[in-house]
Structure formats: structure tokens, C-alpha cells
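Next up: some structures, all given as C-alpha cells.
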Structure 1
Amino acid sequence: MGENLNRQHSPLEICNHIITLDESIRFVGRIKDKKVVAFARNTTKAPLLDSELGNMAHYWASIKAGVEEMFDGPLGKTNWMITAKERVKLVTLFLDDGLLIFSLEVDSDHDTIIKQIQGLNLSL
């Protein structure tokens, strides 16, 4: 199916690869234990948040993911979730041992991008 990115690739290498998949990807981050362990930014796009608000957004994604997991029993495992803002889409992809978060331009085709990333068979 897709390309395998596995333990021989660092989380930073994986973020750097994902950022190149589509020009509408603004930011990619890998979260483990509610902390960003690696990230990549699209250098052609100005950040929308300063570093303090960026850190808060990453932490909040972890909190929301934890709340979602409460419903995994009756509803099944959460695969991903999206928040659509006026200026950006925020996507959280659930992995076996953490999260992959990324932001997209508001007019992006998030379904296609999510499927591309899932097709990478991420194993971190």
C-alpha cells in the first residue's frame, strides 16, 4: 500500500517527510505523553500562533484526545479528529503510542491528506 516510515526513521524525519506531502500542510508535530517530541513547519507560510499559544494548542490537542479515548469502548477507537477554524484546519491523528497533529490551509482536501498520511503506515 503506502511507504513505511518506521523506527529507523526519527520522529523529526517523519515530520519533515509529511510536511512535503501537500503544499497546504502548514505544520506537523509528533506528540508523546502530552509533549511535542518533533515538529516541522512549512517555511513558506507565516505561523498563525506565537510559540506560547502554539505550545498551548499542542497541549490542548492532547487533552481533547484523552477525552475522546473515554468513548473508545462503546464507539470504537478514534482514528482522527478535526477542528475547522476560520483560518486553519487542525487535525489530530491517533497513533498507537501518541498523536500526530498537523494544520492545513482552510481550503485543503483534508480527507485526501489524512489518507495519504495513514498510507505511510506510521510506526514511531
Structure 2
Amino acid sequence: MDRYGITKGEGRTKVSLSVTYMGSVPVVSIYNENPHLGAVAVGEYDDKSGRTSVSVLTRLGHKDDAIAQKSAYLISKSIKGPSCVIAGIHLDDITEEEIGKFMDNADLLVNDFLNKK
């Protein structure tokens, strides 16, 4: 699979995922209609211990790290290898309910991607 893309949700909480590869490493972008660079997470899987770890960089004032961290963890754990997730979701006057919907939709997108592999 060279490229992959999918969208989930509707209205204000519609979110998209696209994947390209740098060598064999998936570089995943998760974004809405206002895409931007909010956070970058790099996941790594350790064959010896069977553990997965994630390092995250978040831009000042952004909260995209929650989606980036969780997604990179799930992907690296599943593929037993490195991954990179770039998250950028912006929504003016976002509510707690909408934040939850974005998180749920991002999880669905990651699971769909992993099931396509």
C-alpha cells in the first residue's frame, strides 16, 4: 500500500487520515477541514521487550498531542515497528463533546487503516 486515505464523522467533527510511506515507515496525517501542524508523534516498538513508546512534539498553544500520541502508539504496537503521526485539527469554539467525537473518529480512522494493512 503506497498511499491510503479515509474520512470519518460529519459536520464539525469530520476528520480525515492520510498515509504515505518513508521507506517502510507509515507517516500518518490526521486533520480536519482546517489542517495544520499541531503535533508530531514518533512511535517505536522494541522487539526485545515487546513494548511500545512514543515521543511527542507539540506546537505552542496546540492540543493535538492527544490524538498524535495515541495514534502513534496504536500504529507502532500493531505493526511492531516505527510510525510517525502528524495531527492538526482546529475548530473554533470547540465543545467537550466535539473533542470526544474527534478522539473517537481518530480512533476509528486508525483502526480502519490498521485493518487494511
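Here, each number is a calculation from the coordinates, and none is a lab measurement. Everything quoted here is computed from the prediction, not taken from an experiment. Cβ atoms are built from the backbone, for glycine too; each structure is taken alone.
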- Message: Computing mean projected area of the Cα convex hull in nm² for each of 1, 2, which one ends up highest?
- Response: 1
- Using relative contact order in percent (Cα under 8 Å, 6 or more apart) as the calculated read-out, with 30 as its value, let me know the right label among 1, 2. 2
- Query: Who wins on distance in nm of label points 7 Å out along Cα→Cβ at positions 36 and 108 among 1, 2, i.e. which is largest?
  - Reply: 2
